[in-house]
Structure P
Amino acid sequence: MDAVFFDFDGVIAQSHEVKKAAFATLFAPLGPKIQEAAVRFHVEHGGMPRHAKMRHCLEQLAGRPASDALVDKLVRRFAELVFDGVVDAPLLPHVEATLQALCKAGCPIFLVSGTPEEEMRQIAESKELAHYFQGIFGAPRPKNRILRDVLQKTGFRPAHCLFIGDALADMQAAQEHELIFLGIVPPDVPNIFPEEIITAPDPWYRRWPLLVGPEFAL
């Protein structure tokens with residue numbers, strides 16, 4: 001195993017509801033129909049950078065011009081609404097044990113998020129998780145570009161790397177660069193992944209040899 005890449009929301013932390021509520025708050029002034037559509041778009045497009053989400057919701061759902069200044073304002077307000085809630089959000093089961101086991105084994109770990117990179121680093125520091133990761137990456141680079149850049153810089157073999165995510169964007173980024181992908185699907189959440197995608201309720205490392213192959217045993 002060369003490296004493991006983790007998404008954050010829904011993989012490391014149970015923070016989806018915090019961000020869903022913030023999206024609802026942002027778009028409430030535009031009325032319940034647009035608010036509902038914006039929240040649905042947010043949920044269905046996990047992993048998409050915030051600027052792209054805000055622009056789409058304004059232009060395509062609300063039919064309003066989306067100037068850079070307005071999009072920036074919404075993104076800043078969203079960050080204000082979610083930061084404390086994400087920091088306080090509980091970790092998924094077995095997360096810390098998995099990160100500790102990877103570090104003990106000397107396996108490089110990377111955090112790959114759709115959250116703005118500096119904010120993601122602040123959150124990881126505040127949750128006392130940053131020391132586990134060799135790199136913490138986020139927007140504005142999309143996840144496929146982050147993976148490409150890390151692979152090119154390190155020389156990791158894609159087939160010996162595991163990407164753990166809970167969104168279709170995570171799966172697509174992993175597949176584009178031929179990484180092994182494990183989809184996280186909690187027990188009370190519908191499975192959004194194609195049938196052939198291997199899933200688990202949390203990122204516990206002890207499941208990996210059985211689910212994705214013996215080369216991922218620690």
Structure Q
Amino acid sequence: MRMRGMFVSLWTLLFAGIFTVVLPAFAQESLDVYVGTVTNQVKARETPIDTFGDGVLRFGPQMTGAFPKFGANLKLNSKFAVGGEMSWRASKGDYAALSYRPFFYDFYGMYTPPAWSKWFVPELQAGMGAANLRFYYDQRLCNNFTGCSTSSALVGSSKKFTTHFGGGFKTFVYNNVYVKPEFKLRWVNDFFQFGRNWVPEYGVSVGYTFGGR
């Protein structure tokens with residue numbers, strides 16, 4: 001667990017250093033900044049879980065839901081760019097009598113094939129990153145003085161190495177503002193909490209290009 005935490009921390013520092021120090025010196029074209037909503041879907045694990053060690057077996061869920069995301073990429077030339085993004089489940093989901101929230105962190109290289117129009121731009125990307133599953137125990141408490149409230153305690157997290165590939169199609173709708181439908185197929189190492197290691201992601205982002213297109 002400690003080594004996994006160190007990996008994510010080092011990855012975050014590397015990502016920040018590349019974007020703030022190294023890449024601006026080499027970037028020749030433009031900077032893209034975007035936000036969006038995607039969904040990640042993966043089936044539930046087949047074996048039940050004895051969550052509290054009391055002999056009661058509970059089944060885990062499939063992963064679904066809305067995931068807000070934000071990211072940025074720097075174009076190094078007319079064809080190649082590098083970038084990073086983060087997404088997380090907007091609300092907690094139920095997981096075998098606990099609740100959970102997944103986070104995904106991606107660092108990628110991107111290739112832009114020749115486009116027939118400056119208003120419609122395809123993109124292909126591949127990269128690596130990390131997933132972080134956080135588990136919580138939620139408890140509702142009531143009394144005659146303050147009424148009822150819900151407390152949520154983090155009981156643990158599980159960090160995983162990931163790789164992915166995917167693509168999108170930017171459509172510029174006004175000057176440098178674009179809408180981008182996108183798809184990504186992510187592989188998560190040792191994703192035993194769910195039914196498979198492959199996690200498809202798809203959704204739409206809205207972004208802005210600073211500089212030339």
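Read the figures in this text as sums done on the coordinates, not as results from a lab. Please read these numbers as outputs of a predicted model, since none were measured by experiment. Cβ atoms are built from the backbone, for glycine too; each structure is taken alone.
Brief remarks follow.
- Calculated for structures P, Q, mean count of other Cβ atoms within 10 Å over residues 109-116 is largest in P.
- Here mean count of other Cβ atoms within 10 Å over residues 117-124 is compared for structures P, Q. The highest value is that of P.
- helix-only ellipticity at 222 nm (-39500 (n - 2.57) for each DSSP H run of 4 or more, over all residues; to 500) derived as -14000 - corresponding label from P, Q: P
- Value -0.73, calculated as log10 I(q)/I(0) by the Debye sum over Cα atoms at q = 0.13 Å⁻¹, assigned to which of P, Q: P
- Given 21 for relative contact order in percent (Cα under 8 Å, 6 or more apart), calculated: source structure among P, Q: Q
- Comparison of P, Q - label where distance in nm of label points 7 Å out along Cα→Cβ at positions 69 and 101 is highest: P
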